[in-house]
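What follows is a set of structures for review.
Please treat every number below as a calculation from the coordinates, not as lab data. Here the structure is a predicted model, which means the values were calculated and not measured. Cβ atoms are built from the backbone, for glycine too; each structure is taken alone.
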Structure 1
Amino acid sequence: MRKSLVALSVLAATALPAVVSAADYSDDIHKNDYKWLQFNLMYAVNELPGESDHDYLEMEFGGRSGIFDLYGYVDIFNLTGSSSSDKANSDSKMFMKFAPRMSLDGLTGKDLSFGPVQEMYIASELTWDGSTSNSSKETFGVNNYKVGLGSDVMVPWFGKMGLNLYGTYDMNQKDWNGYQISTNWFKPFFFFDNGSFLSYQGYIDFQFGMEDEYASASNGGAMFNGLYWHSERFAVGYGLKGYKDIYGIKDSSGFKSTGVSHYFDMTYKF
């Protein structure tokens, strides 16, 4: 569960495809189309909730087609089937996220930009691991659907960032449960003579307004900070991720949900 959100995630961990202004639909709505796909071999250290060390393979993808853009990934845990893995006895052997957005500028045919906001979207996010239990020491099910308003915002130094606000529907509880605000970024900051570069990339997901009957903490979230080297076909990176009462689970000695984890990544880009 490395990346989130939606808005600029079409560029995250890629070699910056050449994209025309996404809000310009004056002639051909498909002139900004592109797509990308990559495989990330990951290792997580002290991943929360639950303090898990484990390997996983992530298929990550994104792109744009007309008024739609998409970011997503599928994670497969414990590739070797090792009995010593922290994921060996977990109910969930996978995690996936699909985050499609629909441009309101493209849908209405109007320029909805203002100030630093370049484009507006109807944004959604599906996160699913297949577990049916909401929280316990043995398993934790993340099966949520989020829908709300998204945007692309120009920020000094960072450039274009995603900023989205969702309402969260908990599919385990069959009820709405709070909100999530999210942002993400991808900032190349040092270029080598051979065309490769270093980037600072990451995201923030913060949930709030969660109900007492479904969560032991009313708010919580995570921030991922990644330092990556990119070439045309490969990337290598390290991520430091900070957690605070993640998924609305109050941190305790019995089930840790607040702290820091480490991620190591090797990537091949198709």
Structure 2
Amino acid sequence: MQFKGQILKMSSVLGNPIQYYLNLSGDLISMNQLFGKNFNIKHVGYQCVECGKDEKIYRMGFCKKCFFESPYASDTILKPELSTAHLGIEERDLEIEKEIQLQPHIVYLAYTGDVKVGVTRESQVPTRWIDQGATFALPIAKTENRYEAGMIEVELKKHIADKTNWRKMLQDDRESDVDLLDFRNKIAELFPKDFKNFAIDGQEMVRLDFPYEAPAKINSFTLDSKPEFEGVLKGIKGQYLYFNEGDFINVRSHEGYVIELDIQ
């Protein structure tokens, strides 16, 4: 099987195990059916996810110009506490910022090798947890907009990590349950005073089943350092493809890269 196209974030469907689909220019390739197959990946160009030009990808799938101009790459994407759409204040494009920021958001705990706190739009549950490689996840607050969720996260991340350690996430092959409910109860008092009303309880902890078993060693590579790669697909966790010899590639960090893919 041969394909060519622009890499986009893998799509996923919650299941036992999670079902993954590699997205090449909108064509979805069912990856769970391809474990044990040989992949030959060749990097042949770029296509910015915003303007579509063959410009070197700067970050998050955007060329440098679009990264600093697109509302989809603004500071509030990574730092929700900076959101201003609820005040009617524009950062880059107010209408788009309203669409992103003025909707229900979830503050959650997740186990990705360590317990972390995070924020996502309610519509992105459980996709966000799958993308992060979270083995367990638990919503702890529901807010009306992105700013409120960001303010809760700012306070909680003084005590809990807010970023995923990708190596720990890939090394972890935990079988026993992590008690995020107990963890939530212990940090309940850390909610900022003016935002305690957004806390929620009665939520069940979600366990996510990835088509993956942790290898003895982990070697991460990029298509910049290795523009042509060949290996046998062994598993998937988060947005990482795992090949034999312990080789891993982060699909999401390669959004906007154009590849030729040969699967045998």
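Here mean count of other Cβ atoms within 10 Å over residues 231-238 is compared for structures 1, 2. The highest value is that of 2.
When distance in nm of label points 7 Å out along Cα→Cβ at positions 167 and 191 is computed for each of 1, 2, the one that comes out at 3.6 is 2. Taking distance in nm of label points 7 Å out along Cα→Cβ at positions 47 and 79 as the criterion, the highest value among 1, 2 goes to 2.
Among candidates 1, 2, the computation of relative contact order in percent (Cα under 8 Å, 6 or more apart) that gave 18 used structure 1. Taking distance in nm of label points 7 Å out along Cα→Cβ at positions 127 and 183 as the criterion, the largest value within structures 1, 2 is that of 2.
Taking semi-axes √(5λ) of the Cα gyration tensor in Å, for residues 39-142 alone from the coordinates of each of 1, 2, which one would give 36, 14, 12? Computed on structure 1. Thinking only about mean count of other Cβ atoms within 10 Å over residues 215-222, which of 1, 2 has the largest value? Once mean count of other Cβ atoms within 10 Å over residues 215-222 is worked out for each structure, 1 has the highest. Have a look at 1, 2 and say which one yields -4000 for helix-only ellipticity at 222 nm (-39500 (n - 2.57) for each DSSP H run of 4 or more, over all residues; to 500), as calculated. Of the options listed, only 2 reproduces it.
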